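FYI, it's all coordinate maths here, none of it is from the lab. The model shown is predicted, which means the values in this text are computed figures rather than measured ones. Cβ atoms are built from the backbone, for glycine too; each structure is taken alone.
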Structure 1
Amino acid sequence: MCGIVAFYDPEINDKQAAIGKMMATIQHRGPNSDGMYTNDKVALGFRRLSIIDLRGGSQPIYNEDRSRAIIFNGEIYNFKPLREELIKAGHTFSTKADTEVILHGYEEWGMDGILKRVRGMFAFIIWDDNTQTMYGARDFFGIKPMYYQDVDGHLLVGSELKSFLAFPHFKKELNTEAVKPYLMNQYNDLKETFFKGVYRFQPGHWFEYKDGKMKTHQYWDAEYKDNNLSFEETVKKINEDLKETVDLYRNADVKVGAFLSEGVDSSFLTALLDPDEVFSIGFDDNTYDEASKAKALADINGWHFYADKVYSEEAMRDFPEMQYHMDEPDANPSIIPLWYLCKLARKHVTVALSGEGADELFAGYVNYGMHTHNNVIKVFTDKLKKLPKGKRVKLAHKIKKMPNFPGKVHLYTNLAEPSEFYVGQSVIYDMDYPTIFTSKDANAVLQPSYRNKLTVNGNYQEDFKKVKDLDNVKQMQYIDLHHFMLNDIEQKADKISMAHSLELRVPYLDVKIAKLANSIPSKYLVNKYDTKYALRKASEQVLPDEWAKRPKLGFPTPIKQWLQEERFYKQVRDLFSEDFVNDIFEQKKILDLLDENYNGDGSHRRQIWVIYTFLVWYKLFFVDYEETVRKYQRVQPEVASLIAQGKLL
């Protein structure tokens, strides 16, 4: 697990100095060592966190005649059989690292060939001196980040946006178009980042860059075709494939632990891994305490259990540093407990398994059609879903226009086309107020130059067209996989873990698991019994019933309580009152919203939190950037101490 930076720019003379400055911004991703490659056209830079081949895996890694070089961030879990295959084909390896398999695999099979053989998470760059071409790729799901800017024949690529700000020719400019969709979503869901002209390279794609021109290719996307397995066979297959995957993901030359909450996703993985050490987090407010139930499972299985509590004072104090590491504003409150969970785990291990991806692949969200606990409404809805599509959708439109009644949301969302209503995880379960900010309300609090016609649902339409012939559940799964999972969940998992120099592995987001999950009929995933039903039943083979049947909680964070405490209300209000804020927001309106939330029932907390998060981020990167770098461009003190002691955990 590492960080990479690269550029193609023949006009820069001192490429070592330029790439060195970029590498310094991501030292937290790789505190063990660094390396670079430069020539008259390109520079590649690398920061290493040692996981496999501790002594010999430094990068860049070269082929036999040093005509090709690679920098790589991630893990290839099936690299050992591929390595043996390449050795038989005549390739000579100088390391035991998985990185070298990618390089020789590119030589033997080409980019498409190697990418269709690997299982893993990755972002990598190859420079081929023979063809004077730079190649790059991002993994199937986008677990590992890759950003790029392609301007006038000059290319910048990197694991984190902050490295671009250190590049001598980079012009920092806010992408004003991103502010409104962020307010509606809690994260930036556009392909262009908050920095104008910088884009996320798309998952499942690779590129070639030659003579100042980029050409991209897609090598993978989620496909959905129901298999013919019975429910019992499905449950057995889930267990078999997950066990094989977890066994593959435990491979490392350092200690591997696991994150453990009270939910089924992490509990199932941890039971299959059976690690020595597990980690959990809670809050000083006992309303939000997953650690006690996690400890109970750890005690049953004899795992060494570590837990800590998040205190409101430290959370609000450390929040700016969290947003610095996110690169773009992200108001998902679960960033906060994840920060302290990673900090705790890094004191004991270098690698941890986590449960991201289970909800998207195995249909765990209530939004997929479980908006009621009333069995009569569920059964009645299931019968209506058998109507011909035209009649079903027409009925949904009539239901939408009716006054609110018990079961209305459940009926409507099960009968209507998802492309008409689905707004992902920005939803609040009230049809009259479905988003954090509606499009109209977001425009109302923004200055005119930040207003636009974008909507959450509108941003999904391109992807909905790709899956329009699938059933409703699979359509929504596809959308969440390519939006919420890609641009929120995976971003915080990578950025927050790497801020603490911790490698986070996510077995549910394995291409083999996805192939299985995407072939399971939706009736086995979401039905009258539960969401994520097939996975829950599979987990019963290794978990007590109590854990297998627990409802999804996520990482609940007491934002509501914090924003109604006077000290934090004043902290937020001070920021809302700063002069620069009026350049972006209608300042009086957001101050009134904050006051109303503080003096009322706290129902505006999500709106307040997305604005606060954005302003914290904006101040870090556009108002006080030099101070930001002085404070936060560092290896975390706990990790620096471990490195100074020569400890590779």
Structure 2
Amino acid sequence: MSTSAVDTLISACIRFLQAYPPFEQMEAAALRFLAERVRLQHYPKGARILSTEMGVAHALYIIHRGRVRAKSTVGLGSGETTSSTLGPGQAFAIGALMAQRPTFGSYEAVDEVFCYELAADDFFALTQKSSAFNLFCTQHIAGLLKQSQQQLQLQFAQRAAEQKTMNSPLAAVVKREAVAVATTASIREVVELMAERHLGSMVVVDEQEVPVGIFTLSDVLKRIVLPGASLAQPIATVMSPAPATLPLAANAHDAALLMAMRGIRHVLAVDEGGRLRGVVSERDLFKLQGAGLRQIRHAIDAANSLEVLQHARRDVRQLSLTMLAEGVGAAEITQFISTLNDTVTRRIIELNLERHDLYGIDWAWLSFGSEGRDEQTFTTDQDNGIVFICTDIMDRELTQLRFLDFARDVNADLDRCGFPLCKGNIMASNPDLCLTLEEWEERFARWVRMPEPQALLNATIFFDFRPLFGRFNLAHRLRRELFRQTRGNPLFLRMLAENALSVAPPLGRIRDFVTSTDPEHPGTIDLKTYGVRLFTDAARVFALANAVEATNTVQRLRRAGAVMNIGTDDLAASIEGFNFIQLLRLRHQHFEQEHGRPGDNLIRPDDLNEIERRVLKEAFRQARKLQARLKLDYQL
């Protein structure tokens, strides 16, 4: 073919592509690069263009003419499929190409189809040449993430469906048939009916069943007994007129607000004609809320026994499930769990302080690990310690013994409330973790000065510390000293970065994922070790290098990322990847515990659906990008 003919074909391809997103926004050089490298392929009607059986996707497909039917699996292991039709200008196989895996589902020609096809190597080169095209591909993965989150919600929504929430309409809240009396009924008849039916109130209606009044048990004393009213009088003479009403479509929140505004305990549910259909009491709403955040927090703060705190811990778990069902994000749920667990811990400390005399000593209870990062899930053990000030007039050994005695009781009570004792003995009752401020500072300094393997392991646990109780300024002083030590020792940061790179994302070259060969757990991935850790380790290095005081992984990434000039899109993608892995952990731990098994972090990729597998692989790719930044910064 002559050069002029080739140029004509390339120009025609560019004109076609410029009519569709994202190609119309691509840089001229990148668009020409694309047009020069695509091949136009023909597929007859009914031909299968791409499917799982064909193996790893080898090209990007851009439809030039005709229609393509895309079929893919949906749902969580449901086996159901969804179908959509693609037309000219639309591209497919982006996710499969980026993940270097077979596509899920299939793509078939609805009628005669012509496709521009771009080879995989050229596809990846194009993502580097064009920021517009790279953004388009990234947003494509982000769209998959949203779909995956919606499907995760569905899995929990069915389990939480029977648990009514304050968003429930009154029609769903009202279950019993309304009991009412006419205005002419005698007081005696009404009181006898209330006693017979075990009712706390009685609605009074007119001939059209429209509520005109309400009579409650509290009215008996003040309106009948004390005034000496005759029981033969009609109920209309002692009822409260103009009762509060709401339509059946109103929700429980509306009823609670009306009760609060008017200082009443009952709201009547009526239909469109104003006729009585049910009674909602203050007690009904309390039961409906069950374990709301405010109620749990109040119960914890007022608890005077471990039994109350144990019940509150169960409520935390149940409310967390409801949050999952309602689509709350993993970051919010883990912080919610951590916050209420903090509240339980503080209350246990307060109860034990009543039996231990620590008056006059400056000290603080520290949390480490996931608790220190505000990232606890359903399965968590104890990681804690104590820092205290020992003045010249105090005996250091005797003071430590007092704290150790106190810490043993606190650790034991935490264990009884569902926080298992740490198998590695990372607890305040361990003399090595109950130290003066100077001793903690010296210990941190030693780990930084001599970053041997054990010191680096300790750094990954103890440098994520956060105060829960006592003198928070002690933790602040300790962190300032830690920053002073790390800023003055680049070798330590380099070793910490190298340690972070010792675990790689479990991405395979042939298969999507590298899974465990352990005979007890074959085909699984530990999402804590090979997922969450990838992000937390990188974020820790970034935070220490840039004096970011936050311990939470997402906050560290955001604050350090701003200082390090990490791109907004890249940063958002990393955070989304981290949160998705956390969401999978929460789901898996919940299901494991529901079936009477200890919750773990071992997920089986083969059990995930198409979208989940895509997004999980993308999450691991984001972890790999963070690790690439560590390699670049520290020349590893």
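Compare Kirkwood radius over Cα pairs in Å across structures 1, 2 and report the one with the greatest value. Walk me through the numbers before you get to the answer.
Details: 1: 25.6; 2: 29.5.
Looking at the calculated values, the largest one is 2.
If distance in nm of label points 7 Å out along Cα→Cβ at positions 131 and 219 comes out at 1.2 when worked out from the coordinates, which of 1, 2 was used?
Details: 1: 1.2; 2: 7.2.
Considering all the candidates, the number was obtained from 1.
Where does the value 0.85 come from, among 1, 2, when FRET efficiency 1/(1 + (r/R0)^6) of positions 59 and 187 (r between Cβ atoms, R0 = 41 Å, to 0.05) is the thing being computed?
Working: 1: 0.85; 2: 0.00.
Computed on structure 1.
With log10 I(q)/I(0) by the Debye sum over Cα atoms at q = 0.09, 0.15 Å⁻¹, for residues 379-586 alone derived from the coordinates and found to be -0.52, -1.30, which of 1, 2 does the value describe?
Values: 1: -0.52, -1.30; 2: -0.43, -1.11.
Derived from the structure labelled 1.
Relative contact order in percent (Cα under 8 Å, 6 or more apart) computed as 16: which structure among 1, 2?
On the way: 1: 16; 2: 11.
So the calculation was done on 1.
Tell me which of 1, 2 gives 0.70 when you compute FRET efficiency 1/(1 + (r/R0)^6) of positions 475 and 579 (r between Cβ atoms, R0 = 30 Å, to 0.05).
Values: 1: 0.10; 2: 0.70.
Label of the originating structure: 2.
Which of 1, 2 yields -12000 for helix-only ellipticity at 222 nm (-39500 (n - 2.57) for each DSSP H run of 4 or more, over all residues; to 500), as computed? List each step's numbers first, then the result.
Values: 1: -12000; 2: -16000.
Source structure for this number: 1.
For distance in nm of label points 7 Å out along Cα→Cβ at positions 243 and 403, the calculated result is 6.2, so let me know which of 1, 2 that is. Each step should come with its number before you reach the end.
On the way: 1: 5.7; 2: 6.2.
Going label by label, the one that fits is 2.
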